[in-house]
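Multiple structures are listed underneath, in structure tokens.
What follows is calculated from the coordinates using simple rules that are stated; it is not laboratory data. This is a predicted model, so every value here is computed, not measured. Cβ atoms are built from the backbone, for glycine too; each structure is taken alone.
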Structure I
Amino acid sequence: MEKLRYERPVINRVQSGIPDKFGAKYRVEPRLEIDGHAVKELLRDHGSPVYVVSESTIRQSCRDIQRAFSVRYPKVQFAWSYKTNYLDAVCRIFHQEGFWAEVVSWFEYEKALGNGTDPKKVIFNGPGKTESELEQAIRQGSLIHIDHFDELYLIIRLSRKLPLKAKVAIRINMDTGIYPQWERFGFNYENGEAWNAVNRIMNSEHLELVGLHTHIGTYIMSTAAYGVAAAKMADLAVRTARKFSHMVKYLDMGGGFATSNTLKGAYLPGSDTCPTFDDYAEAITGALLSSEIRPEELPLLILETGRALIDDAGFLVGTVIANKRMASGRRAMITDIGVNHLFTSFWYEHTLLPGVPVTSNSEDTQVCGPLCMNIDVLRQAVRFPLLQPGDPVVIERIGAYNMTQWMQFITYRPRVVLAGTDGQIDIIRERENLETFRAQERVPERLRT
């Protein structure tokens with residue numbers, strides 16, 4: 001039997017408004033396993049820290065969102081947002097669930113093709129497409145979403161010398177009642193830019209307008225904003241059909257759905273305020289079905305949801321390095337997980353859990369990483385039990401963006417493993433080492449001695 005650990009007594013200040021003179025009861029429940037795999041064994045087998053991706057959670061999220069939209073609208077297609085998490089194993093799970101690919105760079109375009117995606121089912125977004133990239137995308141029949149007039153004129157010029165029409169859509173920004181309004185990307189709806197772009201495309205014999213696209217923002221909590229956006233998209237589609245006798249084949253509503261993560265400064269936790277897939281589906285499909293688009297001409301509804309489908313499937317497991325007492329009196333816990341591994345810690349109050357059984361005692365704690373940088377703080381203040389050096393810690397809901405925006409800074413990027421539906425753990429990205437970087441670096445001959 002393991003000897004019980006000694007925990008020194010902690011005096012917690014009584015907070016006003018708490019109905020108990022000793023303060024509210026607070027207990028942090030540990031996370032001892034992920035999809036049936038013990039946290040300690042994951043660290044033992046794959047090093048610390050380690051990213052863990054749950055395949056079953058991804059597949060369940062895919063099926064939940066597909067059900068929410070397909071029961072409300074007759075034609076729905078999802079496209080996986082590569083920038084959210086472009087590890088090949090992750091992308092292939094989404095493709096197996098019937099998702100197309102949505103990419104915003106040639107790097108992502110090449111990854112999508114490498115994962116077996118039909119080029120005709122690749123949506124090429126983004127403001128930075130080059131002439132060479134556009135030409136190759138046109139030749140392969142991909143769906144090109146135009147971001148600005150310079151790109152539109154370039155595509156017209158390219159298409160004149162090619163033997164086929166470019167299949168294009170335009171990205172539209174608009175006022176949906178939320179702040180800040182994303183006006184950097186695409187053509188504005190209210191000032192007539194979007195209608196101007198539609199007219200220029202329709203009057204060019206070298207382009208085929210196949211769709212309209214909007215992406216109103218990120219982590220949008222207001223489902224009503226999506227209803228406004230869908231109504232404006234439908235209105236533009238109807239105007240195009242009336243003037244040119246041409247109905248677009250699809251309306252792409254982008255992504256931006258929120259997750260259960262809590263934003264910094266939020267009054268309530270994200271788990272209490274995040275809309276469901278059904279809430280988003282009701283707003284979007286309701287606006288489209290109530291529009292003036294005739295039932296027999298309803299376009300395909302495309303969604304590029306990323307964050308909401310992968311966040312819950314990601315975990316970051318690490319180890320406590322040390323505890324210390326700061327000058328302010330607050331306890332600080334240092335882990336081997338840094339902000340270079342957890343980029344989203346800059347805007348989320350991530351859920352941190354002990355990876356070992358703990359008592360009910362907890363204390364206001366600052367959770368820091370191992371980097372020699374003052375900004376390396378995962379949580380400024382969180383009630384947390386005392387963990388000893390060597391104990392595991394688990395951070396939940398980190399599947400979105402952390403494996404694409406991570407940085408090799410001071411420490412190596414960790415291994416990524418997939419907890420498969422077959423009960424196995426598969427390595428889907430190896431941990432970096434010195435050779436990873438030496439392979440890319442070159443030393444001039446004069447510096448070799």
Structure II
Amino acid sequence: MPESDVVILGGGSGGYACALRASQLGLSVVLIEKGKLGGTCLHNGCIPTKALLHAGEVADSARESAAFGVDATLNGIDMTKVNAYRDGIVGRLYKGLQGLVKSRNVTYVEGTGRLVAPNTVEVNGERYVGRNVVLATGSYARTLPGLEIGGRIMTSDQALDLDWIPERVLVLGGGVIGVEFASVWKSFGSDVTIIEALPRLVPAEDEAVSKAFERAYRKRGINFSTGVRFASATQDSAGVTVTLEDGQVLTADLLLVAVGRGPQTANMGYEEAGIAMERGWVLVDDQLKTNVPGVYAVGDITPGLQLAHRGFQHGIFVAEHMAGLGPRFIKDSDIPKVTYSEPEVASVGLTEAQAKEQFGADAVTSYEYNLGGNGKSQILGTAGFVKLVQRNDGPVVGIHMVGSRMGEQIGEAQLIVNWEAYPEDVAMLVHAHPTQNEAMGEAHLALAGKPLHAHS
């Protein structure tokens with residue numbers, strides 16, 4: 001088999017981005033994928049879940065229409081049609097992505113690949129040799145020891161394919177995946193309870209965001225227990241019974257296990273090729289190189305945030321690095337994060353606690369601009385805030401937001417943090433009225449010492 005410049009194992013966000021960029025830069029590329037091009041994000045992650053969340057938003061709009069003087073009624077949710085809507089979106093994107101890969105100089109191989117030497121991947125009995133190899137095999141939905149997935153106990157993979165709406169549902173895990181599914185099911189009319197072992201929901205976010213988020217979920221009637229651990233679960237034809245370590249016993253139609261995602265690295269030949277690993281994760285340096293020369297790893301198999309756009313950015317970075325362009329690497333803290341529940345959570349940079357730890361408690365200023373002062377947010381009927389974390393007399397190092405549609409504000413937020421803007425740099429920019437984006441401008445005006453619609 002002739003040698004390629006790069007052989008990529010995995011065609012998800014990280015793998016396909018690397019393939020497209022490498023081919024654009026004139027490198028010869030082999031891309032290997034065992035499932036469908038696009039990986040978890042496109043087929044059973046980001047895209048399908050957001051489609052369900054939008055259907056939930058439409059249901060809530062109908063349910064709450066009277067508040068806006070619109071006389072509508074919600075007659076029910078037709079899961080067959082909801083799933084058809086979702087599959088239509090995924091199908092169109094999948095077709096577009098296949099066309100994109102075909103139109104580039106990429107050798108696309110379908111099949112389960114395995115690393116058989118540091119520079120060689122075997123798939124369907126054939127060997128592909130690369131001057132560089134990129135491992136991009138992604139992640140899988142984890143469970144807890146002793147908690148078998150099957151029947152009424154499921155991960156997001158099975159929950160996405162449900163063609164019925166549970167009357168009562170338990171969600172194990174109050175992180176991104178757990179709260180998003182809780183949001184969908186509540187919008188669809190289910191009675192939902194979240195169980196989270198850590199002290200608060202969305203525990204990776206700034207504490208102020210978690211508090212506001214929990215208030216919003218209480219108001220929506222979503223139940224949750226925090227700071228309590230799962231003990232055991234049993235199921236029968238009637239439902240699932242979950243016991244917590246504090247003795248609480250909860251019953252429901254089904255249990256969603258949303259305790260995070262693990263790296264898909266078992267039995268792939270990584271260890272045998274001498275690649276340094278830790279608990280299944282592939283260890284990399286700040287150029288995404290493994291300890292084995294010529295072998296890179298990107299996305300969810302590397303320790304850190306598990307986000308499609310991080311994998312995407314990793315893929316592009318590695319392609320540019322291999323082509324000798326010397327790209328800049330964006331560290332995890334500067335990668336934007338969005339939770340697409342109702343309300344949404346969006347953040348980039350350091351939380352207040354992280355900033356104080358890094359720079360010292362007296363060296364950090366924070367400011368919260370309440371969406372109560374934002375016209376568009378009032379039109380939408382949402383509560384929440386934009387919180388800025390600033391290094392004293394220095395740049396804004398963190399932006400944390402909660403409220404309906406606040407994920408749409410993350411674009412400007414990540415520019416501010418990544419370009420190390422000072423509050424006064426942003427304060428002078430014009431934010432269109434009436435938009436939720438004005439809240440970003442107002443927060444920076446206040447932090448720059450010239451609040452208009454806010455109290456300093």
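Please compute distance in nm of label points 7 Å out along Cα→Cβ at positions 50 and 362 for structures I, II and give me the label with the greatest value.
Values: I: 2.7; II: 4.5.
Sorting by distance in nm of label points 7 Å out along Cα→Cβ at positions 50 and 362 in descending order puts II first.
Taking mean count of other Cβ atoms within 10 Å over residues 130-137 from the coordinates of each of I, II, which one would give 16.0?
Computing mean count of other Cβ atoms within 10 Å over residues 130-137 on every structure in I, II gives 16.0 only for I.
Given a value of 19 for relative contact order in percent (Cα under 8 Å, 6 or more apart), calculated from one of I, II, which structure does it belong to? The partial results should precede the final answer.
On the way: I: 19; II: 15.
So the calculation was done on I.
Which one of I, II has mean count of other Cβ atoms within 10 Å over residues 186-193, as calculated from the coordinates, equal to 16.8?
Working: I: 16.8; II: 20.6.
The correct label is I.
Compute mean count of other Cβ atoms within 10 Å over residues 298-305 for each of I, II and report the one that scores greatest. Don't jump to the answer; show the numbers that get you there.
Working: I: 22.0; II: 24.5.
Going through I, II one by one, mean count of other Cβ atoms within 10 Å over residues 298-305 is largest in II.
To which of I, II does the computed value 37, 30, 22 (semi-axes √(5λ) of the Cα gyration tensor in Å) belong? Before the final figure, lay out the partial values.
Details: I: 45, 27, 19; II: 37, 30, 22.
Working through the options, I get structure II.
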